[in-house]
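Dropping the structures in below, format is structure tokens.
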Structure P
Amino acid sequence: MLLGGRIPLAAAATCVVALQSAQRSLTSVIFAIDDTYTEGEHFNDYTGFMERASGHLPASESSAPAEALQRLVVDRVTLRYPGRPLPAVDDVSLTIEAGQTVAFVGENGSGKSTLAAVIAGLREATSGAVTWNGRPLADYDPDDVGARIAVVSQDFHQWPFSAATNIALGDMRGEPDVDRLEAAAARAVAHDMILDLPYGYDTLLDRTFANGQDLSGGQWQRITAARGFYRTADLLVMDEPSSALDPRAEDALFQAIRDRHGVATTILITHRLANVRHADRIYVLHLGRLVESGTHDELLAAAGRYAELFTLQASGYHG
């Protein structure tokens with residue numbers, strides 16, 4: 001048509017440009033549709049995960065509020081993990097009174113952390129029951145009884161938020177309270193450390209962000225402990241809270257834990273047996289079973305597994 005003179009050169013050029021533009025637009029649409037489909041598949045994965053997760057949430061037929069803890073009883077609790085021949089916790093029974101500090105000790109794999117997770121409602125026992133003031137823990141509303149329990153795990157999370165937000169995650173029932181934040185940080189030996197950061201409590205704890213900061217393992221452990229102290233909990237579970245702390249920070253942290261004695265209940269899990277000498281009751285686990293219990297002096301006098309482990313550690317300090 002152009003050669004025959006039926007359309008002018010300018011019109012022909014305009015048609016070519018229009019076709020090229022349409023081709024690019026069509027290509028963009030195709031890629032957009034493909035991206036939408038791909039993202040839709042990811043969304044299906046998400047919704048499927050949420051549906052499966054809902055089946056693992058603890059069921060509750062009661063909305064009655066959980067009263068302040070007076071007595072917690074573990075009654076013949078057993079927990080088995082799929083595919084493992086031996087139970088992680090095997091027919092354990094014990095009683096914890098309000099205001100007590102108790103310790104779970106034993107070698108790796110003895111079931112300490114698993115038992116604590118069952119008590120805190122984070123895992124469901126295969127058999128047996130945990131009662132809170134005489135009522136099965138499973139009967140309470142999970143959110144209500146969960147508000148009375150705080151857990152400081154050895155596998156702590158390093159959230160990419162500010163120092164203040166990282167601590168406030170310990171209790172999300174209201175707006176963060178500055179005085180409570182600082183008090184919790186002080187008990188966890190984290191307050192001065194946080195003030196030394198470029199922006200104090202507002203410092204972002206992730207190098208991904210501008211002016212973000214990295215923390216050492218010990219510093220993160222202080223933040224995690226502060227998160228546990230921030231929640232005003234009847235029951236505080238401290239699972240290896242000082243494994244990355246220097247001696248001075250560790251001593252101050254355990255002093256804060258001892259200050260809870262008679263005021264609130266604490267379950268302490270640690271391999272450093274010198275830190276459990278003041279516990280009201282020490283429970284010794286081995287291969288999932290409760291093999292000994294008593295005070296520090298009683299267990300030393302019994303000359304059993306606890307005495308063996310304590311003597312072994314003490315010998316390292318005396319050469």
Structure Q
Amino acid sequence: MESRMKNLMMGSLLALSLSACDSLWMDETATADPASLVVQVWEEINENYVFFDQKGVDWASALTRYQAQVSADMSEEELFEVLANMLRELEDGHVSLQAGFNNFRYHEVYLDFESNYNPGVVERVYLDRKINELGPFVYAILNGEVGYLRYGSFGDDFTQEQLVYLMDYFFSTRSLVIDIRDNLGGAAGNVTGLLGLFITEPQTVGQQHMPDGQGGYTVTDISVEPNEEIAAYENPVIILTNRKSYSSANVFPGFMSQLPQVTVLGDTTAGGTGLSTGRELSNGWKYRYSGAKITLADGTDFENGFPPDVVVTTDFNDAAAGVDALLEAALAR
């Protein structure tokens with residue numbers, strides 16, 4: 001139980017963002033002038049955004065370009081579009097803008113890619129329409145020897161009792177498939193809570209990089225302890241990913257890949273290792289951006305996506321034939 005609490009505490013530290021996590025909103029000097037609002041957003045991000053190198057964005061020219069698009073008599077909707085377009089240039093799913101009439105968030109991290117996931121095929125063919133559900137999980141044993149665990153959102157919490165049941169259920173399987181396709185992230189504490197099931201001793205799995213205000217970073221190790229109430233699963237683990245595995249569902253395979261029994265299979269994830277900082281504009285609108293970041297334990301950055309160990313794709317032709325090529329490849333390992 002102590003290790004579980006430590007994992008939850010670490011999750012709370014990480015939960016300064018990672019997708020569904022709350023941000024800290026702070027007020028600016030009161031003004032609703034459109035040109036001033038553009039300056040507020042540009043200056044804050046120019047001074048504090050952590051992924052300019054990874055994104056390759058020409059932020060220096062953005063201020064002039066977007067100030068030229070605003071006027072004192074423009075509507076709120078028009079102003080919102082200008083600010084959203086400016087933020088869109090960061091190509092970061094942890095960047096958002098919220099107004100009373102609209103919310104902007106960058107979705108292009110996955111929209112232009114093949115899904116590589118058809119839940120109907122999985123449920124009809126591989127689960128044989130017998131869908132076992134426990135909390136946020138769907139679980140089964142496939143081919144009599146391979147465990148299957150579907151986790152649709154890291155935003156859905158689970159209990160220790162549920163983990164105890166599942167790991168007992170999978171105890172005699174020769175391998176375990178963890179399917180996090182179409183998982184857009186959620187609570188970082190659920191990343192560490194799952195990871196603790198697969199280690200036998202404390203493990204440093206990542207680093208948290210916080211800007212130090214002097215152009216550098218304060219780096220803190222992210223360590224996870226084993227779940228002491230559950231015997232660690234040490235057989236092969238295959239994690240299925242696609243381009244809609246984002247944020248916590250990007251961090252999870254990244255962290256897990258450092259364990260010797262883990263293989264990541266499928267497509268490169270959508271990325272998302274930023275920790276969000278929230279701000280409130282002087283007109284009451286709120287926005288957020290990546291103000292800190294997470295890397296692997298050796299400092300490797302994977303903000304733009306974590307590549308699989310084994311690339312496998314599946315398409316509509318496979319689906320029409322009742323085949324999930326990723327699951328087939330996982331079952332064959």
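Values quoted throughout were computed directly from the atomic coordinates according to the rules given, and no laboratory measurement underlies them. What you see is a predicted model, and the numbers here were worked out from it, not measured in a lab. Cβ atoms are built from the backbone, for glycine too; each structure is taken alone.
Tabulated values for the structure
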quantity	calculated
Entry that produces 16.8 once mean count of other Cβ atoms within 10 Å over residues 66-73 is calculated, selected from P, Q	P
helix-only ellipticity at 222 nm (-39500 (n - 2.57) for each DSSP H run of 4 or more, over all residues; to 500) derived as -12500 - corresponding label from P, Q	P
Top of P, Q by Cα Rg over 2.2 N^0.38 Å, largest first	P
Among P, Q, which structure scores highest (criterion: distance in nm of label points 7 Å out along Cα→Cβ at positions 210 and 234)	P
Source structure (of P, Q) for relative contact order in percent (Cα under 8 Å, 6 or more apart), computed value 24	Q
Structure from which 22.8 was derived, mean count of other Cβ atoms within 10 Å over residues 114-121, options P, Q	P
Among P, Q, structure where FRET efficiency 1/(1 + (r/R0)^6) of positions 50 and 106 (r between Cβ atoms, R0 = 41 Å, to 0.05) as derived comes to 1.00	Q
